[in-house]
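**Q** Next up: some structures, all given as structure tokens.
Rule-based calculations on the coordinates, nothing more; no lab input. This is a predicted model, so every value here is computed, not measured. Cβ atoms are built from the backbone, for glycine too; each structure is taken alone.
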Structure P
Amino acid sequence: MKFLPETYIILAVLYSFDFVKAQQSSDQTYQLVWSDEFSEKGKPDGTKWVYDLGDGCPTVCQWGNQELQYYTSDSSNVYVRNGYLFITARKENKGSREFTSARLKTKGKGDWTYGKIEVRAKLPTGRGTWPAIWMLPTQSVYGGWPKSGEIDIMEHVGYEPDSIFGTVHTTSYNHIIGTQKGGALYAGDCEKSFHVYSIEWNENKIDFFVDDFLYFTFTNENKTNKEWPFDQPFHLLLNVAAGGNWGEKKGVDMNIWPQQMVVDYVRVYQLPSSKM
């Protein structure tokens, strides 16, 4: 969940429109290998989810992005009700932070190399919100970020209420050196309606979809792990950040909180030949 320069965002949005209309999800025979339908009221299933807690210190204070929230596992920030997962960011002091929220991950509970990852969700609204559905390497076999990669299945910032972003980060392709790779899609109702955000990932490429429409493909150039570190197990993360380098770029509206990302389901599929 890293910052993308504004010039890149504009180019990505312009590029994506025609491409989206022309492409659709493949019809490969995937098999369901992991899921959470959020059918049990209360805390998220502890056999499937763990939490990142605190403000990220001392390793990456403010979670590496100058974010404003303190992550908790409190029921005020994360709970399951009526078949949905609610991740809520609130304006309240905790520790040295002005906001609280939650960041769930499947690390050690669900780790996959290749597959189709689907999350059906409705996004928060307002300046300063920064929800994300993304993936990180479980073992980081090539080293720390960005050497072992990052896959941002969906990012959204409240000051761009009609846009969805999909991005990858690697040693060769990341925002710090201005070489990041990504795409964007106009989705004018993403804060009001549920959409399915997904990737299809194999040894050759990662395709990014919203509701089965392909809007970005990152291709394996068959060079080195600096370009393609995506041959190792990754886990899934769900979170709502407040502010941050990207989320706060147009300021934070202090009158909109609390804000929620509501998740209907998470489903992971793999081809029989690639189950890991």
Structure Q
Amino acid sequence: MKRKLANWIAAQKQGVHTLVVGISGAQGTGKSTLAHQLQDILSEKYAVACLSMDDLYLNQDKRRGLAQNIHPLLQTRGVPTTHDVGLGIQILNQLQHVKGEVRLPSFDKQTDNPKPKTEWEVCQTPVDIVLFEGWCLGVQAQEDTDLAAPMNILEAEEDKDGVWRKQANAALKGEYQTLFAMVDRLVYLQPPSFETVFDWRKNQESETFTNHPEQGMNDAELTRFMAHFERLTEHGLATLPKQADVVIRLGEQHQCLNIVYRD
């Protein structure tokens, strides 16, 4: 599957100076793993860079400011508004047009802050292909009427007036679309359901904190954390299979059930 997808990407590269391939999918779908596997294959012939939306999250201080000025839920990284979109646009532009070196952002989820710039990976540019992955990559804003009813307990109890979800939607409607428009081809990893995504994320938590489980989230904390992502994950499930150039449908055990390539 990966070799065939890499061949498809290589075919899209023909005649394109720097091809930006987006890889979108909910948490735990394997976006980062797929991006690096494709990088290994494509690097046999091309100069390839990987960039993740997770590495564009704002630091704690900036999110604290958003929490104070707009809504408390913006303290938690995740929804649109909590990324440095301008940095993402800048990096993609540099990867396409700058000749020399570009440092790729890196976010430390353990400290919940970006790593120092001195620790960012140095990439030689320009590159042939950029693999850009992110959990809400390519998702379009919802209609205002779709925001009225709360999606879950988090929205019902902590966003009663809808300010948080309206802010995320407004950001998604604005600067995020500028960033997403820089993607030439979009690959979507389609999970069976949000419930499956939750289970996969729970497994990730266990694996990440195997030696120090006290540092990870318990079930209640994880449920609340994942509720931040539920609205746009469900919206992506409903819309991205129709938008993406390639749809990889996943089974409950993370297996690839089938791949659809759009004409």
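**Q** One of P, Q was used to calculate distance in nm of label points 7 Å out along Cα→Cβ at positions 54 and 254, giving 1.2; which? Walk me through the numbers on the way to the answer.
**A** On the way: P: 2.8; Q: 1.2.
Checking each candidate, the match is Q.
**Q** Any idea which of P, Q comes out highest on relative contact order in percent (Cα under 8 Å, 6 or more apart)? Can you show the working numbers first?
**A** On the way: P: 30; Q: 25.
The maximum falls on structure P.
**Q** A value of 6.4 was derived for mean projected area of the Cα convex hull in nm², for residues 110-197 alone; which structure in P, Q was it taken from?
**A** On the way: P: 6.4; Q: 8.9.
This value belongs to structure P.
**Q** If helix-only ellipticity at 222 nm (-39500 (n - 2.57) for each DSSP H run of 4 or more, over all residues; to 500) computes to -13000, which of P, Q did it come from? Show your work: numbers first, answer last.
**A** Numbers: P: -2500; Q: -13000.
It traces back to Q.
**Q** Cα Rg over 2.2 N^0.38 Å computed as 0.99: which structure among P, Q?
**A** Numbers: P: 0.93; Q: 0.99.
It must be structure Q, since only it matches.
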